[in-house]
Structure 1
Amino acid sequence: MSYQIAIDGPAGAGKSTIAKKLAKAKQFIYVDTGAMYRAMAYYLLQNHVDPRDGEAVGEKSQSADITIQYEKGEQVVVLNGENVNAFLRTEEVGNMASITSQNPRVRERLTVLQKELAAKNNVVMDGRDIGTCVLPGADVKIYLTASPAVRAKRRFDELVAKGETCDLQKIEADIIKRDEQDMNREIAPLKQAEDAVLIDSSYMSIDQVVEEIMAVCRKSMTELGS
């Protein structure tokens, strides 16, 4: 039996950072759902599918087999048997993923693949709809959030560290807009699962958040054993 940890929450809450650290601590597979959507976009680009043709996108997506493996400690995204890590971070793939990820059949296909991955491995999976749609039966569900102001400051600091010039107020406004879109979208909206543990990371360090989730996991394992 695999053990599943689902982490959902809004943009900028620190889900990926926390999920990666947690997966490493527990020696689980971290499932980067965003990378799986990018692999699908890459597949559609390779097959010259027009992203505006929803029917063609939905049809072609059904023949993509995407999974995640670890090789020498590195996460590898495998598309139809090929390591495609080197192709996933281009702007072209990112733009394609932004459009095609909204296609219902693409989401259905990737949900099936994510469920298959989680059924065979101990996983930590993060996203917007993991605990509600992808892994509704997860052993542990976390809803990780932080105030828009804190999330904006984190993003601002990240961009400044890269040497970019940015406007803190605009970043916060964009985050609030993104939250609204994610919470009100038609397919798999962002929401806290009824049985998810709410963690507000606004005034917590990464290590404190990881430790709190580890404590939730220990409690869950105790309950499973009783």
Structure 2
Amino acid sequence: MSTSRAADVEFFWDPVCPWAWLTSRWVAEVATLRNLEVDWRFICLRLLNKDKDYLKDFPEGYIAGHGSGQKLLRVAAAIRAAEGSGSMGELYTQFGGDLHVRRRRHDIVDHFEAGFPDYLRSVGIAEHYLSAANDPAWDEVLQAETDEALSRTGRDVGTPIISFARDGQTYSFFGPVISRVPRGEEALRLWDAVWEVATFPGMAELKRSLRERPQLAESLGDGA
């Protein structure tokens, strides 16, 4: 199931992942500087990990975390179905900013079983979309886009997944996982470097597991 509008970049997001959030702010920075169109699409960590035992395979709290992401994505899917994809970037900025920067995570995660209606109202979500948070019918959409993202990269990855076009070809990859958001020329240098690595024939993986803590506080820049 593809909702792509021939955008320059497709970014598959789940709002609860802090690493995807940081990468998304870098992509948004580059999109502004390079006048790129980004299609903000869905990948659901709760569905990606549906076959795992959350009590054994994840630390405490991940059910509520991934469950919150799933329900926020259901709401986003309902809005996109009714209004188109143009607001998805702003919606991700709202959800991600509240989760990772504005200290509103408890407003969402602590009330995920109820679908956090008070939070959704507080950020301007129309009343008729609130029930989508607890409507599993939207999982068909989330599963289809999750499957599409993984079909481009292979299944042994997480979030974020990025796709972009070059010379008539589409290239997709997991990451880059970054712990801080580069701005200006630094953002462009990283973009160009990732572009070259991702389009090198036969390139499969470049990784290191050592990383600093995610620097979330400044990730919204002046908009925090």
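A few remarks follow.
- Read-out helix-only ellipticity at 222 nm (-39500 (n - 2.57) for each DSSP H run of 4 or more, over all residues; to 500), computed value -13500, structure in 1, 2: 2
- For 27, 19, 19 (semi-axes √(5λ) of the Cα gyration tensor in Å, calculated) the corresponding structure among 1, 2: 2
Each value in this text was obtained by applying a stated rule to the coordinates, not by laboratory testing. As the structure is a computational prediction, the values presented were derived from the model and not from experiment.
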